[in-house]
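We did not get these values from a lab; they are worked out from the coordinates using the rules stated. Computed from a predicted model, the values in this text were never measured in an experiment. Cβ atoms are built from the backbone, for glycine too; each structure is taken alone.
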Structure P
């Protein structure tokens, strides 16, 4: 069940004076954190696609969009820790085994989605980076069949390799939905 953040923590049915929103602030405020940034990118892509259902943490892919399965991968030049230089951009494209609560892991190792959306938080100035500023994000939708053909069983891909070998169309938050649909229908 989706929560609002206003739900109270209780003990023996009595409110303890703090709410779920405080927990979210406690554990999910550092949007540059690698794990949380990935979840944030999934949320941003879902919103660009008009999807509002809460995510499942054990799904074989990240977003159900109409009849398509979408995998979201995120990277950023600036991290939540002190850096001497900006990070090299690399995305995971590892083939996986799907998992369901009823049957566990499947035997087949493959990329589970129809399309990947590579999301880059592109601001390289630590004083200016803001994961909530959608204009600081770049999006690169790529069909999974193309990734399979070019990269086979490769587990990761650098941004430079992705750009050189696939030349994906870069899009903004506002154009992501149409760009993704056009790629899927091509």
Structure Q
């Protein structure tokens, strides 16, 4: 027997999964304005993209995990980038959106890796969904006008420092030579 209502059922099913699943399926394009987000850091401070843009030359939002081997491997590189570029006007925000990692684990991981930059536990995937993040580590570079200038890996397995090059290009007022790379690492848990 043929069902006469497949389209309404499909639409109802898509609407029932909620906006976060639909938003995660559409990553932002290079040059698009990045939607504002506001979150409380693990230290209790508030970080908001729109509030940071007027006082910073760029914002790096990087999705991390305390257990992902790739995120752990590149942790020292991220720490070094933040130490190098923070004084140059770049705000770094680390975000953990995995459901199965606790806030205490994220705090301990940040301490162990020497992260001095803001860290956020994205409990309901709001930041991940707005940027279309799906992996850890995955980096997003936003210029002072709020436009996405780079998205992808922190550094390739072969050592290509694409995030570092993107930051340098934005700070120098140049086009990012390779604005999109494929982030590799661990899938983000949104269950």
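From which structure (P, Q) was relative contact order in percent (Cα under 8 Å, 6 or more apart) calculated, if the value obtained is 27? The correct label is Q. Taking mean count of other Cβ atoms within 10 Å over residues 45-52 as the criterion, the largest value within structures P, Q is that of P. Starting from the value 3.4: which structure in P, Q was distance in nm of label points 7 Å out along Cα→Cβ at positions 101 and 157 calculated from? It was calculated from structure P.
The greatest value of volume of the Cα convex hull per residue in Å³ among structures P, Q is that of P. If mean count of other Cβ atoms within 10 Å over residues 37-44 is calculated from each of P, Q, which structure is the one that comes out at 19.9? The correct label is P. Calculating percent of Cα pairs over 18 Å apart, for residues 85-164 alone for structures P, Q picks out P as the one with the greatest value. A value of 13.1, 36 for Rg and Dmax of the Cα atoms in Å, for residues 29-132 alone, calculated from one of P, Q, originates in structure Q.
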